Every structure is written in C-alpha cells, then in structure tokens.
Structure P
Amino acid sequence: MKYVKAFREHFGAFPVFTMRDVRVFFGTSLGSAYSNLLLHNFLKRGELHRVAKGVYTFCEEMQVVGSAFQPYYYGLQDALSLHDLWEQETNPVVVTPRNVRSGIRVFLGNNYLVKRISRRMFFGFSSFRYHDSWINLSDLEKTLIDFVYFKQPISEDVLGELKPRLDRKKLSSYLKICPAWVGKRVNTLLNKSDR
C-alpha cells in the first residue's frame with residue numbers, strides 16, 4: 001500500500017511519465033512485475049491514462065499529450081486557436097522531430113494529431129501558460145511557415161488576421177533557415193493577401 005501512495009503522490013505532479021521513470025523512482029525496492037501490476041491497476045481503475053505507447057498521465061487535460069513527444073510544440077490550427085486567431089474548436093496538433101508515427105491518435109476519447117518535422121525546421125516556439133501548466137507553442141511566424149511546410153490550406157480570413165501581427169524581421173530570419181520553396185510560398189501568400 002505504501003508503494004501505491006508514493007506512486008500517486010510522486011507521479012501525480014508530472015504531466016507525463018514512463019515505465020522507466022517508475023522503475024528509476026522505486027529503484028530495486030519494487031520488481032518489474034509489481035511495477036507492471038501497479039500501472040495496470042491504476043489504468044483499470046481509470047485513475048491513470050495512457051497518452052502514447054509507454055507514456056502515462058494522471059492528468060485529464062488534452063494539452064498534456066504534447067509532453068509525451070518531447071521535444072515538441074503545438075502548431076498549425078491548434079496554435080491559431082491558442083493565439084486567438086481561430087475561433088473553431090480544434091484538436092491538439094503536436095509537432096515533433098522525433099521518429100514517431102505521424103497521424104491521428106486518441107486520448108480520453110478525443111483525437112489529437114502528431115506531425116513529424118525535420119530537425120532543421122524545429123524552431124520558432126516558446127513556452128506558453130495554459131491553465132495550470134506550461135506548453136510549447138509555435139509563434140505566429142512559425143505557424144505561418146508550418147502551414148506552408150505541411151501544405152495545409154489557410155483561409156484568406158485567417159491570413160488577414162495573422163498578417164498584421166507578424167514580426168517581419170523575425171519571419172525573414174526564420175525563412176533563411178527554411179528550404180527555398182517554403183520562403184517563396186510564404187512570400188506569395190503574403191503578397192496575395194496585400195492585394
């Protein structure tokens with residue numbers, strides 16, 4: 001029973017954790033079979049939730065899913081929502097350079113999207129206060145670049161809202177890092193919205 005209490009108190013403070021974290025925390029005092037049973041029982045009771053393969057949380061907030069894919073940031077439509085440029089309800093969009101399967105996944109019965117990005121393109125985000133925790137969120141300039149990079153459509157309305165809020169100097173420095181085709185497409189989008 002003491003392990004159950006220690007487990008809940010320690011890992012309840014983390015957004016996510018892995019079985020390896022559990023084994024490191026308990027050291028040799030808890031065998032791997034009992035560690036597995038402990039996790040299984042918490043999952044069965046619904047106190048613990050599986051975020052991704054081998055990654056768990058006590059939290060019931062959707063924005064915790066990004067932490068399972070460290071390093072990561074939230075981007076695309078999700079970033080537009082969090083920056084108050086998009087009023088539609090969106091699923092979290094996790095962008096990561098890790099070698100993971102891209103696509104839709106499910107957490108607590110809700111979908112979230114994981115997108116892989118090259119290490120070269122993994123920049124342009126910062127920590128953002130979201131309710132009781134901190135998340136990584138792409139800035140507006142990188143959000144626009146990602147729409148082009150991932151070949152996602154962006155509406156004229158959203159582009160019109162986004163454009164005056166862009167830091168052109170920062171955008172220019174970001175575009176120097178990107179492949180040339182991304183820079184051309186971003187400039188085309190911005191010039192088109194000028195007309």
Structure Q
Amino acid sequence: MTRTIFFLGKPGSGKETQARLLAEKTGFTVLSTGEKFRELRERRDALGDHIRSEYDAGRLMPDWFADFLFQESVLNLSAGAGIIFEGSGRTVEQVTIIDKVLNWLGREYVFVNLDISDDEAVRRMLSRGRLDSNSEDKVRVRLAQYQEHSVPVLEHLTAQSKLLVIPGERSVEDIHADICTRLGV
C-alpha cells in the first residue's frame with residue numbers, strides 16, 4: 001500500500017473528513033494545509049493579519065508556503081511512516097516539487113480527488129457557516145481559483161497515472177469504503 005496519500009477536491013468536497021477517516025483506519029499522520037493556515041489566520045501578529053486578509057478574500061496561500069509545510073513534514077518522516085496530506089498539491093508547480101522530493105526520498109505516492117459539482121461545493125460550504133466560507137461570493141472566488149489552478153493539476157496527475165478520482169456526492173461511509181478499496185486498505 002502507498003504510504004503517502006494526497007487528498008484533492010473542490011472546497012467542501014470532504015477532503016478533511018476522508019483524510020481523518022483514512023488516518024483512523026491506517027494509523028497514518030494527517031497534515032492539513034487548510035487547517036494549518038486557519039491556525040495561522042488566528043494569530044494576532046503581522047503574519048496572521050496577512051494570512052487572514054488573503055484567506056478571507058478566498059485566495060489560495062502562496063505555493064512556496066504550502067511547499068514549505070509539505071517539505072517540513074515529509075523530510076521528518078521515518079521511512080516506513082505513512083502520511084496523508086489534505087490540501088497539498090493545488091498547483092502544477094506544487095505537484096512538481098512534491099514529485100521531486102518524494103522521488104528523491106524513494107516514496108511512492110497517490111492523489112485522491114473527491115469529485116463534486118460546483119453547486120454541491122457551494123451548498124456544503126454555505127452549510128458549514130465558517131467565517132471564511134459564509135458567503136456565496138467567497139465560495140465562488142475559491143471555486144474560480146480551483147478551476148484556474150487545480151484543474152491543470154488533475155490533468156497533469158492523470159497523465160502520470162497518479163490520480164484516483166472518487167465520486168464525492170455520496171454518503172461519507174460509501175466514499176470512505178470506495179477510497180479504502182481503491183487504495184487496497
């Protein structure tokens with residue numbers, strides 16, 4: 001079984017939920033860049049203020065910041081440890097760095113894309129009521145960012161045979177079972 005797994009998907013696709021469920025089943029560690037950014041967003045200093053401004057406007061954090069979080073995590077893993085990344089690899093540039101680092105380390109990896117429609121993404125994000133996703137306009141900005149940056153990632157990963165596409169508009173349990181089957185867990 002692959003010991004390095006990345007979850008991709010539109011905002012609200014269930015990445016965090018499915019990463020957590022898979023971690024519970026496998027014992028792998030989860031690194032959520034979105035969660036890390038939300039933690040940093042709450043800081044009351046210059047970094048927190050800047051992240052809050054960008055994040056609240058619906059913009060993605062810079063590639064180099066996500067790359068730093070990824071590299072810091074994976075370079076500190078033991079050879080046999082498993083890790084699940086939720087929210088890493090959102091641009092082709094990030095995936096290129098991921099590929100270089102993991103190939104250098106000799107770690108196999110796979111990306112799991114939770115596929116949902118834009119309308120479902122909006123519905124789910126609005127139902128959460130989080131401060132950073134409580135208006136349809138902000139969700140639409142995030143979806144436009146996803147379209148611009150992440151759709152090319154899906155095409156890139158498909159060409160490399162590194163992408164599993166999982167239909168994401170089903171029950172949490174059915175999605176989890178499908179992921180486990182496809183990953184051989």
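What follows draws every value from the coordinates through simple rules; no lab data is involved. Quick caveat: nothing in here was measured; it's all calculated off a predicted structure. Cβ atoms are built from the backbone, for glycine too; each structure is taken alone.
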Computing Cα extents along the principal axes in Å gives 68, 31, 25 for which of P, Q? P
As an exercise: helix-only ellipticity at 222 nm (-39500 (n - 2.57) for each DSSP H run of 4 or more, over all residues; to 500), calculated from one structure in P, Q, equals -16500. Which structure is it? Q
Give the label, chosen from P, Q, of the structure having the highest value of FRET efficiency 1/(1 + (r/R0)^6) of positions 44 and 76 (r between Cβ atoms, R0 = 35 Å, to 0.05). Q
Calculated from one of P, Q, distance in nm of label points 7 Å out along Cα→Cβ at positions 4 and 148 reads 5.7, and the structure in question is P
For relative contact order in percent (Cα under 8 Å, 6 or more apart), which structure out of P, Q has the highest calculated value? Q
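If distance in nm of label points 7 Å out along Cα→Cβ at positions 36 and 60 computes to 2.9, which of P, Q did it come from? Each step should come with its number before you reach the end.
Values: P: 2.9; Q: 1.6.
Corresponding structure: P.
If mean count of other Cβ atoms within 10 Å over residues 84-91 is calculated from each of P, Q, which structure is the one that comes out at 13.0? Before the final figure, lay out each step's value.
On the way: P: 13.0; Q: 23.8.
Label of the originating structure: P.
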